[in-house]
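Enquirer: Multiple structures follow.
Here, each number is a calculation from the coordinates, and none is a lab measurement. Note that this is a predicted model, so its numbers are computed, not measured. Cβ atoms are built from the backbone, for glycine too; each structure is taken alone.
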Structure I
């Protein structure tokens, strides 16, 4: 499990509650924290990047198996959001007018503008959102509007104008997106073709049978019990966030700068190189795909660092914030890399390569040093470390001895 440092008491409290609702979904829970906090402080803080102004909103597309905690996670996010004065929408169906707004003329001749979902909501949640991107259901206008919503909040590209017979509807969305779905077939092609997923925090996550067993054990441990009297609850967390809003509102600053710009930039550059290092072993076409995700991850190192500093009531972004932001984003970036490789792999060919490597490495008794096995898969198959571990985990392990494994292939 990813370590969140003790300095981030608010996040740790948030995650304690999240994990009670949505079990073993820690990374998605962390992303949701940044979605809520970014939306709560979007009008108070910006991040200057040269001639651009980066807003601190965070949006997410969480791809995971059905019945694995996505819906109940949204219930929790919605509760916290409402507690800090954010308005959430979860439409099942919508029209262009429903999203952007419309103009109606009364019998008296008075023209009334009716705001749409994108105009009025702070967090837009769409369940089974992958259906938006599948060719048979592809809704070009909806994707365009969501793309516009993701544009910089303080730019002209964030404005949507629709010309109607009765006049112009002007919509300036300010919402964050929380999109969830089970993994449909051929989802990989939608990721490659649409370019939408590179602009959100894309979190594809597979749930194994062993993980489901673990979740069942945790859930059964709290049957016939209640946590209603706990000190840490939705109300207490919401109150802390509201107190932070008041604190920073009184300060009057709209940026949180590092104490030493030069050192901070050097550290961020070092962390960005760490993301490049993840994808260096990948096959060229996969490497190119992952490179398209990097600009958004670079932005999110700054956004997450700022939100982390806010969460601990700091007036500056410090080294601890940059490092914690990187640790979280590293996990997400690795997950995407491994998912891309897995989805684009010829399984028959991959299994043959694995057998060949195992036969080359095993000793007379059939033992293989796991770390060496992983390294050989990385270099020979041109995959990231997480993919190498995943491939080994799919092999039936006969026994383990320290760092060695004996496998049945």
Structure II
């Protein structure tokens, strides 16, 4: 009997693994989990979050990190002829199949795991990336179930894609698109047939999984927390993307945040920088402040939230959701770029409580420390629960969806 393999392809890094890992954890009882990383940076991003990396290692029997010279000849040929034959479907399809040959991955599984008799039954691919692997695999008669999933739990707009933007949309070619909430269906029905869209919630918000994330050591001395107010910051200091006034506003904002927090008596500030961002300028700013008041951590944000009085996040971030799933309040920083709030769905839905400026930020910090049960924070938690209705049963719901789809696929063969 053939061994069943569930293949996970990681395009960008940690966020993709974080969302789908509880599902893979349960599936690992019946499937051999193999992970294919599209780049070294994607793998490094996962390694930077200790809890998820170790939980992933427990169930991923093997992995491969794609190298720049893999299928080098065909990649080089595509680069040369693409300007000439860009619109030639036949030529592009032929080269794409050579670059994304499933036999390449199967050989890696055989060499790394030593499996001789196996089949890839489920193929997981994040929904934000147009994948050459998906395009190649979908045309095979006996092929795995192709499942698209989110790379994060942030709320997407309810709005449909505008007519003039539809031509820019690249269709998803898989069999399933997993979404976190029903409100997102209208947004994504332009990307894939609506009968392939299913809503299963966010598996990583299930309590059984949160306990696993929490059940690990911190990367700092927990004695530092004793009798202190603890405020964690989950931040994306995008200095490398900004210049001029935007750069200066972000710099000023970080100073404002550190000044306000440093003035609190008996406080410990735990700072976690997004695993995909390396910002020397941000760390240089931190050097201006009392080193006894702050520490850096690579721990998971849910774990940091659990030990904190509140968590602070950059605008348009999934960080508040990591806090709210363990019943902790979150404060979002004010915009530093024009129109930054335009796409801020979490603010519109009441999940993000956004500070207006430094003064208002100071007020909200005092409020959360002195009145943790204030109506503002209770309303924030209520908004979270109203939107993420499948909390504590999302993993099981997603697995049932996958199993039912596998049965349908088998019946069609």
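Enquirer: I, II: which one has distance in nm of label points 7 Å out along Cα→Cβ at positions 56 and 256, as calculated, at 3.5? Mind dumping the intermediate values first?
Expert: Numbers: I: 0.5; II: 3.5.
Answer for the origin of the read-out: II.
Enquirer: One of I, II was used to calculate distance in nm of label points 7 Å out along Cα→Cβ at positions 24 and 48, giving 1.8; which?
Expert: Going through each structure in turn, the value belongs to II.
Enquirer: Can I ask one more? semi-axes √(5λ) of the Cα gyration tensor in Å, for residues 120-335 alone computed as 38, 21, 15: which structure among I, II?
Expert: Numbers: I: 29, 27, 25; II: 38, 21, 15.
Only structure II yields this read-out.
Enquirer: If log10 I(q)/I(0) by the Debye sum over Cα atoms at q = 0.12, 0.14, 0.19, 0.22 Å⁻¹, for residues 232-367 alone is computed to be -0.43, -0.60, -1.20, -1.69, which of I, II is the source? Write out the running numbers ahead of the final one.
Expert: Details: I: -0.67, -0.80, -1.08, -1.24; II: -0.43, -0.60, -1.20, -1.69.
Checking each candidate, the match is II.
Enquirer: Consider the structures I, II: one of them gives -16000 for helix-only ellipticity at 222 nm (-39500 (n - 2.57) for each DSSP H run of 4 or more, over all residues; to 500) as calculated from the coordinates. Say which. Could you put the intermediate results ahead of the total?
Expert: Values: I: -16000; II: -12500.
Of the structures listed, the value fits I.
Enquirer: Among I, II, considering only distance in nm of label points 7 Å out along Cα→Cβ at positions 216 and 328, which has the greatest calculated value?
Expert: Numbers: I: 3.3; II: 1.6.
Result for distance in nm of label points 7 Å out along Cα→Cβ at positions 216 and 328 over I, II: largest is I.
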